[in-house]
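I've put the structures underneath this note.
Bear in mind that the values in this text are calculations on the coordinates, not laboratory data. If you're wondering where the values come from, they're calculated on a predicted model, not measured in any experiment. Cβ atoms are built from the backbone, for glycine too; each structure is taken alone.
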Structure 1
Amino acid sequence: MLSRVMLATLPAALLCLSCPAQAQPGALNPPMLDCGVQGEAEIFCGTRAPEDFELTPDGKFLVVARFGRGEGPTLELFELGSGRFSPLPLTESREAGWGQPGCTESIGVAVSPHGLSLTQRRGGAWQLYVVNHNVRESMELYELQASAGSWQLVWRGCVLADEPYNDVAALPDGSFVATRPQAIQREGQNLFAGEPSGNVALWTAAAGERVLPGSEYGYPNGVLVSADGAFAYVSGWTTRSVHKYDLAAGKEVARSPLDFMPDNLTWTPRGTLLVAGIKGVDGNCPQDSGFPCIQGFGVAEVDAASLGVTPRYDSAGKALINGVSVAIEAAGAVYVGSFQGDRLVKLPR
């Protein structure tokens, strides 16, 4: 998803990020569909910019990152059974071995989340890593704990970012891989031309942050790491591609094209990658039409070994949701979120 730094550098015409790629100058767009059941889809409203998801260990909730600064909780739970959103309780208790030793102060509810990653530490604790853009550019580290049939977060530490992160893939030893989409941006660069604008970094407690060689991509966005820690998978947002990177060899070993702009990546129960994103950015959206601009989106499944791509969903002009940034498979369905708007969407698997 676009960072605030990127938004600040764009011409005004491109700030309508949800405009359809095929929009004609002055054309009116249909209004967003109402909340509730809409054909094969179900729209759940009552959130704000649900940019990234993680499924809780019991499979009953989604942890939701509400992108941007605004009213209400920034990290929340979505209960799959009831379709209800609720705040995710947050406390703090610094613990050694989580993040940088010098990062000892929590920013509490001031966290402004972006990408998420939930994994189990070697000691058994569930760690939730959250990319943060408020107060400081950082990776905030939490322990996700069961609580009275639900879940809560305990802040455990943080890592200060050399460059703003976008998404993260946490590893069982407490280290992580993170995308830095504008780390190598040059003055006057056209970020939407697919030129390399950022890179991918690996952070470890022993060595700190280092850039992975050869990881310069066009707006590197989502990231996952294989269960054995051998490979990282990175989405190139402006290049419409997904990349497989060998962490031991320090090089890319495969890439595949997509027909949309891939954002966050999630694992399916089958060990494949689920990727979602918008179809394009267009400056021709009427700014005073009184209607929201509808951005098409796609969802695809990607084989982790071969990077073979299987299309799973195409919005085909349906005004379901703007600015799609994530899709996750849970409880026999696919849930789609976005970096703007008031909703998430449930689709049949």
Structure 2
Amino acid sequence: MKIALTLAFTSLSLMASSLSTQATEAGLKPIPASKSALMKLINDPRNNITDAKTELGKKLYFDPRLSKSGIISCNTCHNLSEGGDDGVPAAIGHKWAMNPHHLNSPTVYNAVFFDAQFWDGRAKDLEEQAQGPIQAHPEMAATQEHVADTVNSMPEYVAEFKKAYGKDVKIDFVKVTDTIGLFERTLVTPSAYDDYLNGNEKALNAKQKEGLKTFLDKGCVSCHTGISLGQSMNAFNVTATYKYQDVGDFKGDANGMVKVPTLRNITQTAPYFHNGQVWSLKAAIVEMGRIQLGAEITDAEATSIEEFLKALDGRKPALTLPILPASSATTPKPDMN
């Protein structure tokens, strides 16, 4: 009996080991457990991450005065208290305008691991991406001059920039957005899934491991790969046409390629797809199978994959709501027009 139990235990251990090996061989990668290894991945040597820069970037991320109206911040559409998005089908911005292409706000959590930013991949990194929404009229509707004038009008901000970058720092639009992007680089959420791939066989329960196996067997990893389980640009409507394709006019980049969204924290980022038309995670899984894999995903398979996706709910960084500098007499006034 003792020998039989030992063999059974060994067999189960080998099965678990082979599953994690299969996952990594298929292209899945964990967030490193080591802080130093993680920093190597998320840091940009052109603007090294420091505590002073990160804290300043957080304040700018939460500051609505960077917008023309004075009421919209980065956090408005990328709410860090929830899934890092806004929870509505299409982003709402200046004067309650809906995104003209009916595009859904992607999560900012773990966005550092993407090869490119925006649904059409037009920005190469988070720093470049941060420049877009601030200037887009349906979003924050500000100008570069407004942003620079706003920050420079507050002595506390000026002092913090000097502390973070040196006394000769030029506080312009690019420096502000670079600092926001630097803060966003730190928004990483390791999960039980990462613990599992990093060697903790007990980090996932039996249903989650079964779901990972289903995820691999059905071919989901062909698009949802890498650390972010998204990461790159890929073709859309490969084997069929998305049933809500006509909502909005988005067709991808010049080659019809679309950024594959991350699956991390996916349970918290409904509605799904680029135009936010699917509210059920199971329905999204089935639809992706139909249009991307040419596969009929059964209800049981979708339930299994959903169980795995729950293991991607990550541990969010502890954030204290920043206390923003007081406006001065020269701070630009809110403009609702």
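Overview of values
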{"read-out": "Origin of the value 2.3, where distance in nm of label points 7 Å out along Cα→Cβ at positions 127 and 199 was derived from one of 1, 2", "value": "1"}
{"read-out": "Structures 1, 2, by distance in nm of label points 7 Å out along Cα→Cβ at positions 167 and 311: label with the highest value", "value": "2"}
{"read-out": "Winner on distance in nm of label points 7 Å out along Cα→Cβ at positions 79 and 111 once structures 1, 2 are ranked, highest first", "value": "1"}
{"read-out": "Among 1, 2, which structure scores highest (criterion: distance in nm of label points 7 Å out along Cα→Cβ at positions 31 and 255)", "value": "1"}
{"read-out": "Test item: P(r) over Cα pairs in 10 Å bins from 0, in percent calculated as 6, 27, 37, 24, 6, 0, pick one of 1, 2", "value": "1"}
{"read-out": "Distance in nm of label points 7 Å out along Cα→Cβ at positions 143 and 295 - highest-scoring structure of 1, 2", "value": "2"}
{"read-out": "helix-only ellipticity at 222 nm (-39500 (n - 2.57) for each DSSP H run of 4 or more, over all residues; to 500) from the coordinates reads -500; which among 1, 2", "value": "1"}
{"read-out": "Label whose coordinates, when relative contact order in percent (Cα under 8 Å, 6 or more apart) is calculated, return 24 (choices 1, 2)", "value": "2"}
